[in-house]
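Visitor: These are the structures in question, set out in turn.
Any read-out appearing in this document is the output of simple, stated calculations on the displayed coordinates, not a laboratory observation. Bear in mind the structure is a predicted one, so any value in this text is a computation, not a measurement. Cβ atoms are built from the backbone, for glycine too; each structure is taken alone.
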Structure I
Amino acid sequence: MAGNSIGKEFTVTTFGESHGKVVGVVVDGCPAGLPLSESDFQEELDRRIPAEPKIVSARIEKDVAKILSGVFNGFTTGAPIALMVENKETDSSDYEAIKDLPRPGHSDYPARVKYGGFNDYRGGGRFSGRVTVALIMAGTIAKKLLSRYDVDVLAYTSAIGQVKTDKKFGAAEIRKNRYAAATRCPDLACAEKMEEAIINARKEGESLGGIIECIALNMPAGIGEPLFDSLDADLAKAVFAVPAVKGVEFGAGFRAAELMGSENNDAFRLEGGKVVTSTDNAGGVLGGLTIGMPIMIRVAVKPTPSIAKEQKTVNLSTMKNAALSVKGRHDPCVVPKAVPAIEAAVAITLADHMIRSGFIPKVLKEH
């Protein structure tokens, strides 16, 4: 498996850089017979950029997916599917001025060391959040595939900085409200407070992080593998491929450490002839396998590292201490943009494991 790929049967390999010509993805292992067209990708790509300009970067790309291979007569052929979008709204001038000044919180320094200074430093290059466009395109295919088996993946914002919602949302409410808010929070009153917090942070030359929650509904029981290929391990790996992610927990997560065994265990019971659990502290996964309950993942996203406030760094050319105030076009909070990317990462991993298990065949038949 390539170093920049995820999945074993449904394999996703991304390519491109923030300020390069294109960003793209190759999806291998998608079953033949899935209806697919370029229009399928547009809604998902449009969801990446909130409509409120005060909380996003001034770089607004009108991403339009182009299918290069793997689709014929409107259906996937079983061959690798190659997709790309063009980068048209780039401005690299600000990065030339700071190429020897690694930005605190960014990958600039370790990338320069690893690649001997040959890495593309413009906009973070390969390490930019821009590459999530490729992940979203692959996730679009995965979500369409999963929908044939009634599996639904829904991500939303539950916290921005210190502003949090304590509400529990049903699937219908998430679908209805999350993209009605620029911050992608289904609690619309809380979403407005989140927006205010982002705007205030930007005025102060600062940035904010937050929490994204993602649920997967209707996954059948028994999907996954034990130990090193466990479903939760693969989900965590895929989610950590989204830049700025610093923490992942399932179900009760770290709170489970405070519970007694009797409190943490999810008791089984029969409901309509189906085995279910009374609680979901496991987050839908036990022993690396699905248990048939909703998969619940909570993701911590760090504040955007590029901020206007002056920070300390080192000039790698002179090897002297220096100060840096990052100019250019940057998001004061990347959480809203990360919501569809997290959703995509989860969908890709679920599709991969369902194909591995044989639940999804190599050739699809019309339903």
Structure II
Amino acid sequence: MTAPARAAAAAFAVLFPALSVFAGPWRDDASAAVARARAFLVAEQKEDGHWSDPHMPALTALPLWALVKAGETGPAVSNAVKFVLSTQREDGGFYVPKPGRGGSGLGNYNTSVCLGALYDSGLSPAGPLLKARTYIASSQLEGDDTMAGGFGYDKASRRRYADLSNTSYALDAMSRTSSLEELRPGGKKTDVDWEAALAFIDGLLKDGPGDDAGGAAYNSRTPQGGVETNAGGRVSLRAYGSMTYAAVLSMCHAKLDRGDPRVRQALEYCERHWTLDENPAMGSQGLYYYYDILSRALSAAGVEDVGGRKWRIELAEKLVSLQGADGSWVNSNNRFWEADKILCTSFAMLALEAALDGAEEK
């Protein structure tokens, strides 16, 4: 933010303290936390440009994305881009083949994260990104069952499988990189079937009445958030926090807005279950992913208040309080790989950057 803009924001905060997202020291604290995390990630990068596990390109793409959003332009970014590009396969996916996993190493998850990060870096040629878009589009499941329209971890899976987390990553990457199709040779554009994707998401949204109304489950089979039994004895999978925000983000990418009843009801679930102390219905499991997806979903939906709470300020203050002395974040609960400092630090940085970016637009 420029000095004049900062001065104007400060003046606004004095005049309208109840309305301003600039009120208080949270912005400076959040920016300082991002700077510490940025230094941590740069110091932890391996010589060949990767972080964490070289067999999982997404674990390099996530810190790359966080550093790019933080304004990093040094060798850490260019080396990470080179590493991620080196993992692209002939079919367009970014992954490392694993023979014991259907011939693919979580190809759709890795490719979706890598595509978005490479695009935001501005350092990748269009060709690899267009190939990645083709790979992701070809990973969408067709048919007429509850998995149709969704995306799983990889298209070479031995079983028919899709979930809302992988679907949200795929839709996010495809939406944010859609302008690349203007560069595709031959003029024939590649995209996902957005109507089918919406149908998949709609099937995971919980009907009311009840505390779960409007929330979203992971998929139709896996009880990540547990199960519940209604008065009629029907057992169903419970909704939980991070998947509901994933649904909101995905619906926004599909051009729905807060006027759509599905988006509105999902946001009402988020309001009823607002907390930053846990991932609702999951406790500490996937907590940093929850912070990341929450920030991106609320930003995409244009939401500033959640039940009267300024979510940008509360989220920033929470993350600042959780940051380690070395500039990193980590989850004591290793579910979903969150004992990995690189992963949690990337999620936390992205969440802080989303909070700060939205505030600067005011």
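Visitor: Here relative contact order in percent (Cα under 8 Å, 6 or more apart) was calculated and came to 16; which of the structures I, II was it taken from?
Guide: Source structure for this number: II.
Visitor: Here FRET efficiency 1/(1 + (r/R0)^6) of positions 70 and 174 (r between Cβ atoms, R0 = 25 Å, to 0.05) was calculated and came to 0.20; which of the structures I, II was it taken from?
Guide: I
Visitor: Could I ask something else about it? Once mean count of other Cβ atoms within 10 Å over residues 246-253 is calculated for all of I, II, which comes out largest?
Guide: Sorting by mean count of other Cβ atoms within 10 Å over residues 246-253 in descending order puts II first.
Visitor: Could I ask something else about it? Hey, log10 I(q)/I(0) by the Debye sum over Cα atoms at q = 0.12, 0.18, 0.19 Å⁻¹, for residues 278-341 alone derived from one of I, II reads -0.33, -0.73, -0.80; which structure?
Guide: For log10 I(q)/I(0) by the Debye sum over Cα atoms at q = 0.12, 0.18, 0.19 Å⁻¹, for residues 278-341 alone, the value -0.33, -0.73, -0.80 is produced by structure II.
Visitor: State the single structure among I, II that was used to calculate helix-only ellipticity at 222 nm (-39500 (n - 2.57) for each DSSP H run of 4 or more, over all residues; to 500), giving -16000.
Guide: On the way: I: -7500; II: -16000.
Corresponding structure: II.
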